[in-house]
Every structure is written in C-alpha cells, then in structure tokens.
1. Could you tell me which structure in I, II was used to calculate relative contact order in percent (Cα under 8 Å, 6 or more apart) as 18?
2. With Kirkwood radius over Cα pairs in Å computed per structure, which member of I, II shows the largest figure?
3. For which of I, II does helix-only ellipticity at 222 nm (-39500 (n - 2.57) for each DSSP H run of 4 or more, over all residues; to 500), calculated from the coordinates, equal -4500?
4. For distance in nm of label points 7 Å out along Cα→Cβ at positions 58 and 74, which of the structures I, II scores highest?
5. If distance in nm of label points 7 Å out along Cα→Cβ at positions 18 and 34 is computed to be 3.7, which of I, II is the source?
Structure I
C-alpha cells in the first residue's frame, strides 16, 4: 500500500506548473510513501510515550513542528512547496 503515482503526478504537475513523466511520478510516489511511513513511526513513538496506542493529530503535528513545518499554515492550505506561505 502506498501513494498512487497518479496522485503524485497530479500534485507535482500542479506544484511545478510543468509536464511530469509517469516514471518521475512513480518515483515521487515511492518517496512520499517512505516519508509518510517515517512520519507515522515518529508519531507512533510520541503516542506510545504518552501512553496511547492511537496516533492522534497532535502527535503528527508535533513531529511536523520538530521538522520545522508551520502546522497552522499547512492546515490552512497556505504552505507552498519551498516552505513559502501563499497570499490567500
């Protein structure tokens, strides 16, 4: 189970504003699946250390904050590739 290459293709095309090959999208999908897995492992550790078995939004948010991601901007859909905020 992983992220579909067509989903990665759509995201990459929208972000870059360029044509994207399916081979590039397939590799990106594999990487995104890897990143999501790493995120889940770190969030699971936080949940476990908090005495829970369920990963909650706050666990994922904490991992993202540790990584330097602005969770508020991300939730509002205002965080863009390159870490910039959109002007919505």
Structure II
C-alpha cells in the first residue's frame, strides 16, 4: 500500500472531530472579521496542524505545541482536514 496514514481531502468543522484526532486547518467559515483576526493573533491559521485534545467543558486544541481553549461557536468556524 502506498499510503501509511488515513488521508482525506474533505474538511469538516473542528467541533465534529473526536478527541485526540489530528488534522490540518483548511479554512475559517465565519465572516466575522474580528473573530478571524483573533484566531490568527492566537496562532490558529490555515495550513497549521491541529489536535483536538478535549471537547468538554470547552474545546481545547493544540496548535504548533500551544494549547488553546475555544468555545463551541469558534470550534464550529474552524474547518480541518483530518490526518489521524
């Protein structure tokens, strides 16, 4: 077999991922300019690797070695292509 990892082209919202799943951020689905600037300022941007570490009581993700807590509305706006 040529590929050793599961690979998908489709992306889905971060809040639909399972805990411990990893992926690559593909896009933001929100037209709120302030929110988009905030995400980029805290280090969340398309092309970066992201791991969903927990879903409750809030979403905790790890991006480039940094843990970040997010609320559900923000998690729904971040789209990820799963890699694991």
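Just so it is clear, none of the values below were taken in a lab; they were calculated from the coordinates. What you are looking at is a predicted structure, and each value in this text was computed from that prediction instead of being measured. Cβ atoms are built from the backbone, for glycine too; each structure is taken alone.
1. I
2. I
3. That value comes from structure II.
4. Between I, II, the highest calculated value is found for I.
5. Matching structure: II.
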